[in-house]
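Each structure below appears as structure tokens.
No lab work stands behind these numbers, since they all come straight from the coordinates. Source: prediction; values computed, not measured. Cβ atoms are built from the backbone, for glycine too; each structure is taken alone.
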Structure 1
Amino acid sequence: MTNDQRLSDILDLLVRGGVLHAGQKQDVLNRGKEQARHLLLDKRAELRRLLGRDRVNYTINEAELIASFRFRRHDEATEPVDEELITKLIAKALNLPYRHLDPLRLDFKLVTETFGGPFAERHLVIPLEDRRDALVLAVADPWDREVLESIARLKNKAIEPVLVQKSQLLSVIVEFHGFRRSMRTAELEMQTDLPDLGNLEQLYAMGEGVVIDGADQPIVRAAWYLLNYALDQGCSDIHLEPKRDEGLVRMRIDGILHTVHRLPRVVFPALVSRIKTLSRMDIAERRRPQDGRFKLTHRDNEVELRVSTVPVAFGEKVVIRVFDPGVLTEDIEQLGLFPRELTMVRQMLGTHTGMVLVVGPTGSGKTTTLYAALHHLSSPEVNIVTLEDPIENVHPDFNQIAMQPKIGLTFGSALKNVLRQDPDVVMVGEIRDPETAENAVQAALTGHQVLSTLHTDEAAGAIGRLLDLDVPPFLLSGTLVGVVAQRLVRKVCPFCAQDEVLSEDVALALGIPRARGRRLKVKAPVGCPKCRYTGHKGRTGLFEVMPITPRLQRLINQRAPSQDIKREALNDGMLTLREYGIKKIAAGLTTTQEVLENTDDRLLY
């Protein structure tokens with residue numbers, strides 16, 4: 001079958017399925033060759049950049065070509081005719097299974113050791129499962145029977161082909177084999193039996209060795225592959241962890257850590273040195289913690305990465321936090337606040353004076369909320385100054401100051417100088433000592449708007465914490481405008497979630513009133529390719545919004561305990577984090593397990 005005939009047959013398949021109409025089919029046949037020529041130039045340029053070499057072999061397949069026209073479905077205009085849809089229909093027509101490739105669920109060792117990189121690139125095949133009787137192969141060209149027969153003879157096994165998107169398959173081959181080549185080259189160059197001075201266990205063998213250099217080209221490419229892969233997966237944190245015999249690479253996606261790579265032990269220190277070099281750290285200093293940062297471009301966006309190193313038992317552990325500028329520049333409308341609470345937050349920010357606090361544990365999204373509030377307040381007429389440790393995201397509209405405790409520039413001392421800079425809004429990264437608390441309250445008292453964070457579990461607890469930091473009650477009651485407590489929970493995947501009836505036991509555990517005997521429908525996670533079979537995709541916030549009313553001011557003046565303050569706030573209509581989570585469950589945004597795990601049911605008793 002010729003390529004033209006195959007293209008025509010696939011177009012006929014799409015027309016019969018109602019995906020395209022006859023006019024779109026003819027458009028592809030008329031302009032297909034010219035479109036393929038332009039597409040081939042772009043794909044080869046991209047592949048040369050990814051592989052780091054000038055000569056690459058690449059051909060455009062029919063699914064890629066049709067998808068490049070960016071048609072909308074004839075039977076459902078909101079859906080695009082993309083490569084995934086076309087590949088699924090081809091798989092169904094050929095009676096082949098289809099699979100969405102999730103790199104985190106692939107066996108790195110199986111993929112890289114079954115076939116060499118050049119073979120996998122040329123024939124576009126990777127193994128998915130190696131059973132005793134058969135080898136399950138992901139393929140992009142189901143018509144290439146010759147390759148499948150050759151592999152069957154070579155492996156002396158039956159071959160079970162699974163059709164996948166060509167772009168996904170090529171991405172896995174480039175990342176996995178490229179990373180493996182870099183690791184193997186680096187391992188050969190750096191093989192040594194000399195003791196690793198960062199390994200506190202001191203378990204080693206004597207012998208000859210060479211110097212490990214983080215600037216070696218294989219390590220440079222390995223670091224590039226690793227960072228590029230992390231950004232493609234939407235990772236928020238990258239953990240490089242030294243172990244006795246190997247190094248682990250783990251990535252946090254939607255709040256969950258996944259083990260991604262296992263590195264040769266001799267290569268791990270060089271990879272750490274490369275990351276430290278990018279972050280402008282002292283690569284010779286391995287005994288003390290260090291902090292740094294660097295930026296890189298990914299898909300035309302600038303992404304900032306903050307790096308922290310600490311010495312552990314087997315060497316240096318590195319954590320790279322990824323700051324997506326799109327997340328830190330969200331509007332407050334995108335945070336996940338319901339209309340009533342959103343209105344209350346807007347009213348707090350609309351006072352133009354006083355202090356607004358965001359509280360919660362580490363990783364609860366406080367920084368995102370603060371930046372959203374700053375964007376809400378930002379205008380050419382407003383002077384916004386931020387005090388951060390470190391600066392989370394450089395933004396041209398704000399005057400951002402990084403704290404440097406070594407030279408005495410702390411939150412407390414910097415606040416005194418900032419007030420001489422004629423600020424309208426001051427954001428203090430965290431109130432953690434009496435000096436900072438006192439100066440923040442004084443700034444709010446003198447007509448400035450102060451935004452800051454505290455580490456407390458709930459909104460009412462922020463008042464007790466400030467009183468513990470020696471803030472006089474009469475000053476606190478006069479300057480505090482409101483407190484927002486928050487948590488992050490994973491959202492249920494909208495592509496695979498199913499309705500289920502909430503059991504009475506779970507309803508009672510959540511504290512849903514009048515739940516007994518009622519059939520309450522909720523969304524249950526199932527798992528699909530789009531959510532990596534976790535049942536969750538993305539995260540949203542749970543909020544406890546407590547504006548300071550005159551009754552709360554009186555309680556603050558009386559140094560009332562947190563329970564009394566919380567009771568009064570609840571009487572005013574405040575929702576607890578658990579109650580806010582129940583509303584999110586009812587709206588089909590998250591699951592009962594997420595709310596139970598991230599909130600507690602401590603009330604006032």
Structure 2
Amino acid sequence: MKIKITFPDGSSKEYDKGITPLQIAKGISKGLANEILSARLNEREVDLTHKIEADATILFHKFRDEEGKKVYWHSTAHIMAQAVKRLYPDVKIAIGPAIENGFYYDFDKNTPFSDSDLKKIEEEMRKIIDENFYFERREISRDKALETFERFGENYKIELINELPVGETISIYVQGDFVDLCRGPHLISTNKVKAFKLLKVSGAYWRGDEKNKMLQRIYGISFPTEKEMQTYLKKLEEAEKRDHRKLGKQLDLFGFYNEVGAGLVHWHPKAGLIRNIIEDFWKKEHYKAGYDIVYTPHIGKANLWQTSGHLDFYSENMYAPMKIDEQDYYIKPMNCPFHIMIYKSKLRSYRELPIKYAELGTVYRYERSGVLHGLMRVRGFTQDDAHIFCTPSQLENEVVKLLDFSMFFLKAFGFENFEIFLSTKPDKAVGKDEDWEKATKSLKKALDISKLPYKIDPGEGVFYGPKIDIKIKDALDRAWQCTTIQFDFNLPERFDMTYIGEDNSEHRPFMIHRALLGSLERFFGVLIEHYAGNFPLWLAPVQVEVIPISENHFGYAKKILNDLQEQDIRTKINLENEKIGYKIREAENEKIPYMIIIGDKEVENQNISVRKHLNGNLGAFQLNEFIEKLKREIEQKK
């Protein structure tokens with residue numbers, strides 16, 4: 001019996017029923033067969049040895065593809081787990097997924113893994129790779145699955161099996177003497193993994209819940225070539241140097257204090273100054289773009305959050321209520337309901353729309369302690385939030401404006417490379433299908449009008465509407481989620497929002513949630529790592545340091561200091577009794593963009609000698625000439 005296979009270019013070909021993706025690839029070219037790692041049949045990810053029983057569309061995945069990397073890294077995680085079980089038979093295995101960069105596996109081991117343990121595990125992994133075990137998929141019954149893992153004493157796998165829906169296919173993968181519960185897909189065999197490295201061990205609560213047992217998580221990375229892995233490891237070293245937590249301490253930017261609580265950021269004076277610069281720029285540009293800036297409370301009555309749906313859909317991320325006047329109040333996890341209250345404070349006409357409310361609103365969300373990470377994952381943060389209320393006919397134009405505004409903002413902070421995603425309707429969603437289709441088409445058309453390259457992310461919209469996500473690429477080509485533009489069918493309905501249309505009757509406005517930078521805390525962390533703490537002049541907390549060589553030069557140096565400060569140049573002076581070399585090194589360590597050196601020659605000639613951070617001497621300048629140079633650089637946001 002023949003089946004029809006359709007390829008991504010629209011062409012199709014007939015094959016015998018039961019053919020595998022690998023056999024199809026071999027028929028196309030030997031090179032393709034050697035490169036591919038897995039395949040997508042219709043919407044299902046499968047192994048290359050999967051037998052195709054019906055007509056299907058096929059897409060092959062290579063390592064350069066996201067799905068290809070997932071398969072490669074997840075397969076390496078299985079190899080690592082097999083090595084651990086060989087070396088430490090009493091260890092219990094938990095889960096081992098692919099992650100954004102590499103993989104991890106969680107283990108229940110009575111004693112901590114040491115550095116020497118990691119080396120032993122790597123050696124055992126090499127043996128397993130050389131033994132070239134096939135990743136063999138087997139589908140088994142629930143009873144057989146439970147019996148198998150009970151025999152192995154793998155209680156974490158038993159827990160996962162018991163939670164699977166009745167009737168769901170249960171699959172295991174066998175590689176030599178190792179068996180794991182897994183949906184797959186996987187590589188054909190272990191020797192497909194050519195280069196790998198185990199990176200670190202950390203603690204991780206089972207299922208991310210601190211009420212559960214603390215497990216040991218081993219992280220790793222793997223690549224098809226040694227060259228690719230060495231390139232990645234060098235990038236990892238550079239990322240370590242740029243770690244915002246280390247630089248935050250070195251530059252005295254922010255802190256967290258046990259007496260206050262985990263995940264609650266304290267902005268120190270230098271960071272506070274940078275934040276003020278960002279906020280001033282943000283407010284100025286929002287007013288220019290037609291937004292009204294609002295300020296709203298930090299707490300609200302329980303019925304507000306009941307109406308918004310947060311108590312039904314988001315309560316696990318909210319803090320416990322507080323009792324005020326015999327009523328429950330919640331600290332806000334989001335700003336949306338408050339902006340809606342302002343909108344509903346009076347009757348609205350179509351002539352007023354669009355209405356744009358923006359707020360730098362601090363919100364609080366419960367994050368498990370195990371996922372807190374410096375400024376990137378905190379419990380209290382300030383969203384650069386905005387909500388746009390518009391008519392259906394205005395939606396497309398407003399999204400185009402939002403995309404332009406987003407690009408302007410992100411580029412102003414020095415970001416030039418982006419990944420953009422349009423996320424469509426998920427399985428669980430509110431709103432009519434035709435409304436979803438209309439809104440999704442409007443977002444898509446806005447992206448096309450803006451001529452921005454994007455990818456469709458099927459089913460990854462939020463339950464209340466489709467969305468556009470913009471990720472920025474930093475200096476190390478890492479992607480960070482910042483801008484999000486989300487359409488909402490839900491809240492206008494829940495809060496019974498209306499406006500009077502041209503026909504003099506009530507209509508439901510469209511609502512867009514929007515954040516440009518995301519949160520100020522996270523965005524600041526990204527800025528620190530992107531610039532490695534070497535902030536551009538317009539953001540630097542100290543832009544110039546005046547360094548007199550000796551006490552004889554203090555008078556002229558103080559005059560230079562005053563003249564710069566009068567021109568709104570953020571300047572400080574170093575009057576310490578130290579050698580000039582030491583003072584310069586201190587300024588370099590503080591990453592101050594410019595230094596002015598004052599000695600006998602500068603006093604005599606009534607000029608200044610300028611050094612630039614990381615670049616060295618720039619030579620002699622007249623002060624007014626240097627000030628003009630600084631102002632141009634600040635204006636250009638360099």
Structure 3
Amino acid sequence: MPLFEVSSVVVVFALVLLALVAFITDVVPSDVTAIGIIAALVVLEPWTGVDPRAGISGFANPAVVTIIAMYMLSAGVQETGIIRRLGVALAALVDGSEFRALVATVGTTGPIAGVVNNTPVVAVFIPMITDLAKRAGTSPSKLLLPLSYAAILGGTLTLVGTSTNLLASDFARQLIDGRDGIGMFEFTGLGLGMLLVGTAYLLTVGRWLTPARIPVDGDRVSEFDLSDHLAFVRVRSESPAVGRSIETFDADHPDIRILQLRRDGNAIAGPHADTPIEPDDVLVVHGSLQAVNRFREEADVSHLLRETVTEDTFESSPTDGTLARAIVPDNSRYAGKSIRETGLGEYHRTTVLAIRRGGELIRTGLGERTLQPGDLLLLRTTPASLRYFDDTGELVVTDERAFDGLGAIDHGNGASEPDERHQVSPKAPLAVGILVAVVGVAALDLLPIVIAALVGVVAMVLTGCLTTSDAYDAVAWNVVFLLAGVIPLGIALNESGGAALLADLLVALGGVLPLLGTLFVLYLAVGVLASIITPVATVVLTIPVAVDAAARLGANEFSFLLAAMFASATSFVTPIGYQTNLMVYGPGGYEFTDFVRVGGPLQLLLSVVGTVGIAAIWGL
């Protein structure tokens with residue numbers, strides 16, 4: 001290899017390594033990393049072979065445009081309320097059985113995720129599945145991990161099931177002679193087989209391996225270990241608090257928060273209330289033990305040591321405030337900001353009491369803590385704010401019962417009449433019809449899928465199923481920028497000869513193992529990589545290598561492409577590899593090792609099923 005080509009490979013591999021480190025450590029958001037990749041590739045054009053036009057080509061890539069459109073189409077269906085209503089219907093089937101709840105969770109999520117983007121499906125289902133677990137008398141941890149895994153498996157059913165499938169289709173068009181992408185249902189048979197095998201695993205071995213981390217119907221104060229961070233104090237007659245409003249007095253003590261004032265059996269939510277404090281009022285305050293002790297001395301209040309603050313303390317006046325858990329989704333504008341910078345307190349009368357981040361529980365210094373995607377927050381908030389978070393998707397509220405104050409009618413027998421959030425819009429048949437039409441038109445090759453999807457979006461807006469603002473808000477733009485950044489990185493790997501060098505390793509392996517063994521090793525390696533970095537980055541980096549290696553081995557190029565595609569789309573071993581895993585990480589109270597214990601055997605099992613299935617259907 002000439003010296004210049006060697007230096008090109010070294011430069012591109014260095015960029016790939018830097019990108020992988022950034023993705024794994026998340027030192028900067030993934031979309032920012034992607035933009036940096038674009039800039040670096042173009043600046044280093046003599047070595048990377050990526051000119052400005054190629055650098056921004058990802059934004060015009062048909063797969064990326066299709067993914068944007070599919071986010072919007074999924075939102076159009078979701079806005080009709082049909083998915084939420086389905087969750088309410090599931091409750092009637094559970095009838096107190098954990099096994100039936102698990103069957104309902106997995107059996108519903110997988111098929112839906114085959115045609116609707118799985119991330120919003122999981123976001124909608126998390127609070128409903130949590131409520132379902134309560135009805136079944138089981139820990140939500142037993143259902144939330146299967147929920148994520150079923151959504152991932154559902155993405156293997158159709159071309160539009162996940163973004164990695166669409167990217168793989170575009171690579172098939174570019175890299176394999178005579179192929180115009182991948183058909184809508186071309187791999188549905190194998191995807192259905194993997195869904196059935198995965199479902200069987202989750203209902204048997206997976207059910208046994210999945211831990212019950214969250215106590216059944218546990219108190220949220222205990223769940224976040226806040227007993228030492230919440231206290232009752234009584235206001236003495238000589239206290240400087242007397243005559244001051246809750247809000248102004250709270251502002252004078254930045255180390256604590258006055259969450260509630262209790263007087264004559266009534267509760268007034270704080271700290272954003274203008275109610276004057278009177279002698280003998282009881283305040284519920286939040287802060288560290290040291291901060292509460294300082295407040296007790298400075299404010300001349302007595303600590304009621306024999307009374308314990310529980311979640312019932314905050315449910316006495318649900319119209320004024322309530323406790324709720326919420327996830328920071330990947331595309332939230334709160335991600336990357338400190339809690340103080342989010343304005344949750346000023347604009348939404350919401351106080352963050354604790355943060356669960358993986359195995360870490362954060363309860364002090366919250367104002368300066370920077371929120372990260374996947375963080376589970378314990379909030380003291382209001383029904384109006386919950387409505388805002390639910391409508392905008394800035395936070396995913398995981399407590400279905402937190403919305404009870406918004407109009408749900410509890411009949412006292414475990415069943416409740418759905419509130420307006422669970423009502424199905426009259427436009428639901430129209431929205432579903434548009435989505436089915438898009439899939440059908442693309443499947444019949446009447447229009448390219450990118451055009452069919454865009455026409456579907458226009459139809460959703462013109463028929464009133466989706467507003468233009470909701471359409472733009474539905475797109476995970478960080479994912480779009482990530483795609484647009486890693487696509488030119490794949491171009492650089494090809495242009496520099498880096499992909500060919502990696503393919504040499506597979507070719508060398510093919511000299512030792514039979515083709516089926518080589519395909520299995522590829523499948524396994526890609527799956528592990530996808531569990532460490534994002535699946536979309538994995539599919540872009542590995543498919544060119546897989547196709548090149550197959551060509552030099554004299555193997556079926558399409559089979560090797562499918563192996564990389566399926567392996568990228570099914571990452572179960574870590575909570576960071578797939579966004580839905582990250583979304584259930586906090587609400588399920590899982591530890592990192594839970595994903596290894598439950599997802600590891602599943603990934604190995606599906607690697608075998610996928611490899612054998614590809615070889616049997618498409619050949620080697």
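A value of 85, 68, 51 for Cα extents along the principal axes in Å, calculated from one of 1, 2, 3, originates in structure 1.
Computing distance in nm of label points 7 Å out along Cα→Cβ at positions 98 and 114 for each of 1, 2, 3, which one ends up highest? By distance in nm of label points 7 Å out along Cα→Cβ at positions 98 and 114, the leading structure of 1, 2, 3 is 2. Here semi-axes √(5λ) of the Cα gyration tensor in Å, for residues 42-313 alone has been calculated and equals 41, 26, 23, so which of 1, 2, 3 was it run on? It was calculated from structure 2.
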